[in-house]
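Trainee: So, here's a batch of structures to check.
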Structure P
Amino acid sequence: MYKAIIFDFFDVIHTDHQKAWLAKYGYKREGGFAEASDQLDSGQIDQEIYFQRYAQHSGSTPEKIKQEFKDLSKIDNDIVKLIKKLKSHYKLGLLSNTTTDELRPILDQYDLAPLFNEIIISADVKMTKPEPEIFQLILKRLQVSPHEAIFVDDNPNNVEGANAVGIKGVLHKDFDSLVAQLNNLGVKT
């Protein structure tokens with residue numbers, strides 16, 4: 001029986017504004033963009049340097065990119081409602097490859113932090129998904145065994161990473177398929 005459900009944030013609960021921005025301009029998350037993103041997520045650089053690097057690789061300005069990220073940001077209210085329902089039956093975790101500076105303002109804006117028993121931000125712990133250690137850390141903090149947890153992410157590599165440590169990984173594609181997958185696992189939605 002499952003006791004905890006762990007959610008990714010970007011492109012599950014909230015748009016991944018980085019991915020949306022790259023797509024808008026026809027860029028891929030590779031080369032300098034991938035390097036800057038990976039360094040940000042692992043806490044090696046801060047957001048200012050990240051936006052400077054994105055500007056350098058795109059020919060834009062850090063200020064313009066920051067504003068476009070904000071403009072591309074959108075919360076998924078259906079997922080938030082689902083999480084609120086799940087809160088009464090399960091321990092909930094949030095596990096995101098990002099920085100506190102990026103995630104906390106969004107959590108505060110929508111009052112999402114109280115929905116989660118544990119929030120782990122990759123840059124804070126210097127580990128990123130799909131590394132096994134970050135999954136083990138959230139399991140420890142939630143005080144559940146791997147087989148008692150479900151992990152929801154839009155990235156197949158992260159889902160495989162969760163499965164590799166014994167967590168049931170669920171690939172998020174859209175709201176309806178997520179609910180169907182959770183129901184098939186016996187989760188009360």
Structure Q
Amino acid sequence: MRKYRNNGLDFNRRKKNVNIPLVKEIVAWIVEIAIVLAIAFVFVFFFGMRTSVVGQSMAETLDNGDQILVNRFIYKVVGPKANDVVVFLPNGNEKSHYYVKRVVGVPGDTIQIKDGKVYINGAEAEEKIDVSAIEDAGLAADAITLEEDEYFVLGDNRNNSEDSRYANIGNIKREYLVGKAWFVLTTGDRFGFIR
């Protein structure tokens with residue numbers, strides 16, 4: 001005669017043992033993976049924004065098509081300094097491509113271009129790179145005093161650059177700065193940190 005198993009309550013069943021050390025290890029792995037993903041997101045968001053240079057305005061430092069990494073965090077802590085290479089949207093226009101230029105003047109500075117040279121607060125600017133004499137001073141032919149949140153930027157290729165000398169760009173407000181260009185990804189002799 002066959003014995004049929006009762007599908008109802010069976011108080012004779014054994015209780016299943018939970019492997020506590022295994023559960024702890026799985027939870028620890030999940031927490032570690034979450035932390036690594038959060039750190040990776042922060043690094044990519046703040047330091048790994050990638051954009052490309054459009055045009056020859058930053059030659060010899062950067063060329064058209066160079067891929068660069070942008071540090072979006074640094075200018076939330078400190079303001080740009082003279083000679084920083086910055087990425088910005090002209091007049092905050094989000095439909096425009098990113099512009100890449102070098103900061104020449106910071107808030108409170110008075111900028112003027114005369115005889116092909118840049119003068120800051122009456123003294124000739126110390127350039128971090130070799131640049132040619134400026135042929136068109138544009139708006140900076142007359143002295144320009146920067147407000148507390150404005151920056152004056154120029155391309156390194158001074159005679160082939162659309163920058164703060166022209167009304168369509170003008171002085172750059174801090175809120176329009178995306179970040180500091182800090183690393184070139186392009187292969188060749190320019191690969192590395194931007195000077």
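Every number here is computed from the coordinates shown, using simple stated rules; none is lab data. The structure displayed is predicted, hence computed values, not measured ones. Cβ atoms are built from the backbone, for glycine too; each structure is taken alone.
Trainee: Computing mean projected area of the Cα convex hull in nm² gives 21.0 for which of P, Q?
Mentor: Source structure: Q.
Trainee: Suppose you compute helix-only ellipticity at 222 nm (-39500 (n - 2.57) for each DSSP H run of 4 or more, over all residues; to 500) for every structure in P, Q: which one lands on -5500?
Mentor: Only structure Q yields this read-out.
Trainee: Here's another thing I want to ask about it. Please compute distance in nm of label points 7 Å out along Cα→Cβ at positions 40 and 64 for structures P, Q and give me the label with the greatest value.
Mentor: Q
Trainee: Given a computed value of 27 for relative contact order in percent (Cα under 8 Å, 6 or more apart), which structure among P, Q does it belong to? Walk me through the numbers before you get to the answer.
Mentor: On the way: P: 27; Q: 23.
Only structure P yields this read-out.
Trainee: Assuming 1.1 is distance in nm of label points 7 Å out along Cα→Cβ at positions 104 and 120 as calculated from a single structure, say which of P, Q it is.
Mentor: Q
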